[in-house]
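See the structures that follow.
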Structure I
Amino acid sequence: MNARRMRGVYVVEFAIVGLLLFVLLFGVLEMGRLFFTVNALNETVRRGARLAAVCNIDDPRILRRAIFNAADETGASSLIANLDTSDLRLVYLDANGAEIAPAAAGGSGFSNIRYVQLRVENFTFNLLIPGLGGVFTLPPFFSTLPRESLGRHAEPDVIPEITPC
């Protein structure tokens, strides 16, 4: 074999093998990012449901804290790209699992609340692999917990001291 004629073959082989290796590398990184996003969304709904079970129903900070923002910080999550409080749905449920309207939750229906549930639905994940980029919707995430204090004191004659969540 002539070494002069074989010089270009190494470049072509590296281009083919290098392309496959880089696609594999980006795929592994994207799978790690996807697993991180799924775990963070699971933690978001668990954390939000826990806060809703112990914090006052009218507290707007519950959803902000659930997406890993500070209590006074508005806007998208600082941890999960594209996650905002508008993507979360907090509902209060009775003993049968039926949703209690928010107006009834703070009024006469307060004693009927048995569970709190936080949901994240239709969250989209953007792939960043060059040439294979795409967007797909993750399955819904939800967490249901039994109610606790809901920001109220257990004894009726005690004036509740609302602590910030």
Structure II
Amino acid sequence: MYGLFTETDKNDSNIQIYHNIKFPLDDIIDVLHPLFGTKYPFQEMIYTIYTVHHIFGAYDRQQGRCIACALINNVSNNSGLYIMLFGVQQSNQGHGIGTHLLEAIIQWAREKGYRFINLHVHIENYKAIGLYEKSGFRKSQYIPNYYAHLQINPPHAFRMDLPL
């Protein structure tokens, strides 16, 4: 396993962040499906997991389980990254896990020479927007009907960008 770094959250549990190890599919599904399963068809989520370029996972070593993960693709001739899905299990939200995971991704991207990271977020996902803005992302575009193909109402999104 390749660990990026170990951090201690506010509850003193040891969080280890990994990149592109052979994550058990169940670990990723256990994090992402409860968060996005009502909006994304299950087979589409599985396809995304198997075809994505980068997977980052945050594991709580005391609990022995994955508590957060991010699915990321290379874009623009590998000069940037696109965060496809990013989630922290609801029972672990509010403890800095998402911040640690996102900061690890940003640090790794800078070290690898990427020039930017972007993503789309639902206009009413205030917690995610706050997390992204705290990490330096800025809203760059309002996109009406971005999520029209999914069961999300309203279907609008913001594009957010982070220059590296």
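Points to keep in mind about this one:
- A value of 0.30 for FRET efficiency 1/(1 + (r/R0)^6) of positions 25 and 57 (r between Cβ atoms, R0 = 41 Å, to 0.05), calculated from one of I, II, originates in structure I.
- At a computed -8500 (helix-only ellipticity at 222 nm (-39500 (n - 2.57) for each DSSP H run of 4 or more, over all residues; to 500)), which of I, II: II
- Parent structure of the calculated result 12.0, 37, given that Rg and Dmax of the Cα atoms in Å, for residues 65-112 alone is the read-out and I, II the choices: II
- Of the structures I, II, the one that 16 was derived from, the read-out being percent of Cα pairs over 28 Å apart: II
- Test item: Rg/Rh (Cα atoms, Kirkwood Rh), for residues 81-144 alone calculated as 1.21, pick one of I, II: I
- Read-out relative contact order in percent (Cα under 8 Å, 6 or more apart), computed value 19, structure in I, II: II
- Among candidates I, II, the computation of mean count of other Cβ atoms within 10 Å over residues 17-24 that gave 15.6 used structure II.
Computed from the coordinates by the stated procedures, all read-outs in this text should not be read as laboratory data. What you see is a predicted model; the values in this text were computed from it and never measured. Cβ atoms are built from the backbone, for glycine too; each structure is taken alone.
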